[in-house]
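What follows draws every value from the coordinates through simple rules; no lab data is involved. Computed from a predicted model, the values in this text were never measured in an experiment.
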Structure I
Amino acid sequence: MRFISFNFLRLLLTAFALLPLPVVHGLGKLLGWLGSALSLQHARISADNLHSSGIYPNPAEFKQAARLSIGESGKALLESLAIWLRSDQRQAALVKNFDGWEHIEQGLASGKGLIFLSPHIGCFEITSLYVANRFPITILYRSPRHAWMLPIMNWGRQRGQISLVQANAQGVKHLLKALQRGEAIGILPDQAPQEGEGEWAPFFGRPAYTMTLASKLAKTTGAQVLMVFGERLAYGRGYTIHVRPIADGGIDTPSLLNSEIERTILQCPSQYLWGYDRYKARD
């Protein structure tokens, strides 16, 4: 029964992936507003986090940004499902610009590996899938809360030269080995770590439990750290991938790491997933 259900869902999502990106984003925007209406608590967390960031001190600007954020969060969900199930060629065609490819080439040439840090901003799926068509990359992930999503997620992400490893001790060993081979790894730097695996540090002026893994890997291997995100272009026109190098020692502490994440978010504040509650204590 599970096999039949999975195959039916895969068939349904494969058909969904054939839709043009403007249609996917239009549906995603509607989904964002529907989700906001049905989950008032999530909507409140998102608005509170955006407001407390202080990015928009002007009330009118904050209200406009909050409204944009609701639609962008819905786009993030639906575009992931659509992108996962597109062919490699159709995925690559969505990337209209790539800002900073030279930093990737320089990092790979060093032979010490690359650490891609991709916060929850814009389309964070397109970045790894795009580079995986050109070189190997090992991605750290945490299993989704809803078990039915795991096979779909693995099917969509584990393609090209991507290797997926779980966020546990064994997964960290795989990340270290990849860097020692001079390869690239990918980490979501704003994902709240498990208890004992992070430190509290300010994030937009409020304490957030922050990972220490990325800085430990950078110190151990000397790998180049790159901040990367896929900016969602207006009207479903595709994406611009931005890559920014972080200086040696630039993420040595959780506070420094959060400062770099903040700097990235300020490029496209409305495309950050403000509903992801980094400020809540984790078990």
Structure II
Amino acid sequence: MSLGSTTQRAFCSKENELAAKKTTIRLFSWNVNGIRACGRKGFLDWLASAKPDILGLQETRALPEQLEEPLRQPDSYRVHFHPAEKKGYSGVALYTREEPQNVVLGGLEPKFDNEGRLIIADYGDFLFYTGYFPNGGNDLSRVPYKLEFSEAVLQHAEAQRKAGKSIVICGDVNTAHEEIDLANPKSNKKNTGFLPEERAWVSRFLDHGYVDIFRKLHPEEAGRYTWWSNRKGVRERNVGWRIDYFFISPDLEERVVAARIHADVMGSDHCPIELELKN
């Protein structure tokens, strides 16, 4: 679903002219754990302050018509929503200053697209994927589905790379790759998010040449997390996991200015992450 108007298109055209003069482009990803709840906790203030050029949201958990106008269509942005068929579940969104050449809501198999897990936007010089990778479940029953979805994303991206596209994949991958990526690795080796098969998929993804750009730029930095349990005191003590990522195809590395984790931003049990590229 996408929303727009003549006024909005005119405004975005002016924004596009300004964007063309910018030397860098700032991409953000954030699992908002319910966009309506995040909206009540200052999402729009953050949006106005951070001014992302492209923002991928995950776990929006709402239909567009359930949102108030400022969330559904904030100033300066075109917005595309891909909600799950099941109400109050999953869902992804794209907030973008520059309207992409093309936007695909889903693009995989119906069993994945029905859960509102992926948006793919073509910006000409790169494809932007915002994805909400499945949680494996406390009983691990959804791990096979999670791995199937992950593989489908990889195969889609690989086909696009072979066609000459540069790739940016961001979102909540729901897996910490290495022990440095979570506070308590030893006690979580049998829990979803740190299972050997989940971690092996991330390794397989990187073996195809994709770059976990935050870890590439900050190889030894421990304690840099993007998700914390809602249990009291957990975030304050920084007992977290790094499960939100920007992966890029290697041809984009020369354009990278910075990769950032904004752990000080509240509003969700996740925090926003950022990739800044030369324009």
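When percent of Cα pairs over 33 Å apart is computed across structures I, II, the figure 19 traces back to I.
Work out which structure the value 19 belongs to, where relative contact order in percent (Cα under 8 Å, 6 or more apart) was derived from one of I, II. Of the options listed, only II reproduces it. When helix-only ellipticity at 222 nm (-39500 (n - 2.57) for each DSSP H run of 4 or more, over all residues; to 500) is computed for each of I, II, the one that comes out at -7500 is II.
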